[in-house]
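Have a look at these structures, which come just after this line.
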Structure 1
């Protein structure tokens, strides 16, 4: 048996503003945007990644609205791994991505925390070769 996590659902306020942020500021690609009645099936993924993606799920009630930006309970819970930290950091910063700190060297690699447009915290990380 072979399994993998294909999608992680991320609650968003608006499909189009989320697509704009993830595709134009983070550099993700739009994998799918399919209407489904009042909802849409919107999937974005990092460039070059064929194994994981985000399903952008528009909040549909008050409880879900309250959870926008809070799915990680105030801690980093999403990790964007790169093989070009310096280039991605500069490109993302120039595009208006809000980094919460300066890049730092850790025993496992180079990392910096950034917030998405809703306040979810991410690590941009380039791991050291093992």
Structure 2
């Protein structure tokens, strides 16, 4: 099974070789409410870790999606262009956002594990 890691900005990452699949956590989609659109970066755009790379618009707010690891965009989830609500329904499966070809795999180790993330989110909720 692929390990999923999390950022403090509520993105999740699954790494397979040097390809990272990225989305937003269940906590994040729940905080945003109904997602109505996504602004994706161009394919082959390069981003550094923690750079804003996409925007999710919900009924409550617009939120930047930050790049969890240095890399180049190689794929976007085209289904989300017509069905952004998939992020609300299935944030870890059908609601993935994009794929990166990672240029610094060691950054994955510095992201939070599921257990660390759940503790982090629990503290955020107060």
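Just so it is clear, none of the values below were taken in a lab; they were calculated from the coordinates. Model, not experiment: these values are computed from the prediction. Cβ atoms are built from the backbone, for glycine too; each structure is taken alone.
Consider the structures 1, 2: one of them gives 2, 10, 19, 23, 21, 14, 7, 3, 1, 0 for P(r) over Cα pairs in 5 Å bins from 0, in percent as calculated from the coordinates. Say which. Structure 1 accounts for this read-out. For which of 1, 2 does relative contact order in percent (Cα under 8 Å, 6 or more apart), calculated from the coordinates, equal 23? This value belongs to structure 1. Looking at structures 1, 2, which one was FRET efficiency 1/(1 + (r/R0)^6) of positions 9 and 97 (r between Cβ atoms, R0 = 25 Å, to 0.05) calculated from, given that it came out as 0.70? Working through the options, I get structure 1.
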